[in-house]
Each structure stands twice: as C-alpha cells, then as structure tokens.
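We did not get these values from a lab; they are worked out from the coordinates using the rules stated. The shown structure was predicted, so the numbers you read here are calculated from the model rather than taken from an experiment. Cβ atoms are built from the backbone, for glycine too; each structure is taken alone.
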Structure I
C-alpha cells in the first residue's frame with residue numbers, strides 16, 4: 001500500500017506568488033484521499049489562525065502536495 005506525507009505552503013498572492021517555507025505534517029496517510037482531506041482541513045485551521053483581516057489584506061491561500069513516501 002502506498003503511503004503519503006502532506007506538505008502545505010502558505011502563500012500570498014498580493015504581488016505574484018510568494019510562499020512561506022513548507023509545513024510538513026508528521027502524519028503519514030494511508031491514501032491520497034486521506035491526505036487530500038487533511039490538507040483542506042489543515043488549510044482551514046491555518047486561515048482561521050491568521051484571521052479574516054490578514055487573509056484578505058495579503059490575499060493568503062494554501063498550496064499542498066501529498067507526496068508518496070513508500071509502500072508497505
């Protein structure tokens with residue numbers, strides 16, 4: 001079974017695309033589905049922590065990747 005690791009980038013699209021260093025989840029997911037769902041859930045948490053004003057002012061958005069890390 002292929003396993004996946006989640007990587008999220010917090011990016012500002014105010015002047016092009018500028019992203020902070022990636023955030024790598026310590027969790028290994030059993031499927032693309034689980035990893036992708038987690039990416040969206042974590043993105044909502046990050047945006048909530050940043051707050052309405054910051055997200056709107058800096059045009060914040062998330063990018064993510066579910067990277068294959070191996071099989072068992």
Structure II
C-alpha cells in the first residue's frame with residue numbers, strides 16, 4: 001500500500017494550543033482529534049484569555065484551517 005494512506009499529521013491526538021487568525025487574540029487548548037479536509041476537530045478544550053483562568057468548553061470544537069494562525073504542540 002501507498003505510504004500516504006498511513007500518514008497522519010504529527011500533532012494529531014496530541015494536546016495543542018491553537019492560536020486563531022493573525023489579527024485575533026483568541027486561543028484555546030485541546031486535543032487535536034481529527035483533520036478532515038479543511039476542518040480541524042478538537043476535544044477536551046479550554047478557552048485561553050490573558051489574565052483569566054482557562055474556561056472549559058463543552059463539546060467538540062471545529063475550526064476551519066483558514067482561521068488558524070498556528071498550532072503549538074504541548075509536551
């Protein structure tokens with residue numbers, strides 16, 4: 001079989017911080033659960049805002065790749 005069938009993004013199923021679009025101060029932390037087409041799905045998510053404690057978000061979070069500035073993979 002072709003090796004691309006088994007390839008997965010290095011951050012998949014890892015805890016990441018997702019910083020949204022370059023002109024936004026929004027970010028959240030969660031597990032990158034899946035990547036399907038242009039959509040990223042995150043689970044176990046907490047909203048991050050400067051000066052405030054992390055706020056849990058109920059349910060999955062779907063984000064279009066165009067809205068992501070960068071992902072930081074946590075240890």
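Hey, helix-only ellipticity at 222 nm (-39500 (n - 2.57) for each DSSP H run of 4 or more, over all residues; to 500) derived from one of I, II reads -11500; which structure?
Numbers: I: -11500; II: 0.
Going through each structure in turn, the value belongs to I.
Of the structures labelled I, II, which one yields 1.00 when FRET efficiency 1/(1 + (r/R0)^6) of positions 22 and 46 (r between Cβ atoms, R0 = 25 Å, to 0.05) is computed from its coordinates? So the calculation was done on I.
Say we calculate relative contact order in percent (Cα under 8 Å, 6 or more apart) for every structure; which of I, II gives the highest result?
When relative contact order in percent (Cα under 8 Å, 6 or more apart) is computed for each of I, II, structure I gives the biggest number.
Which structure, out of I, II, was Cα extents along the principal axes in Å calculated from, if the result is 44, 21, 17?
I
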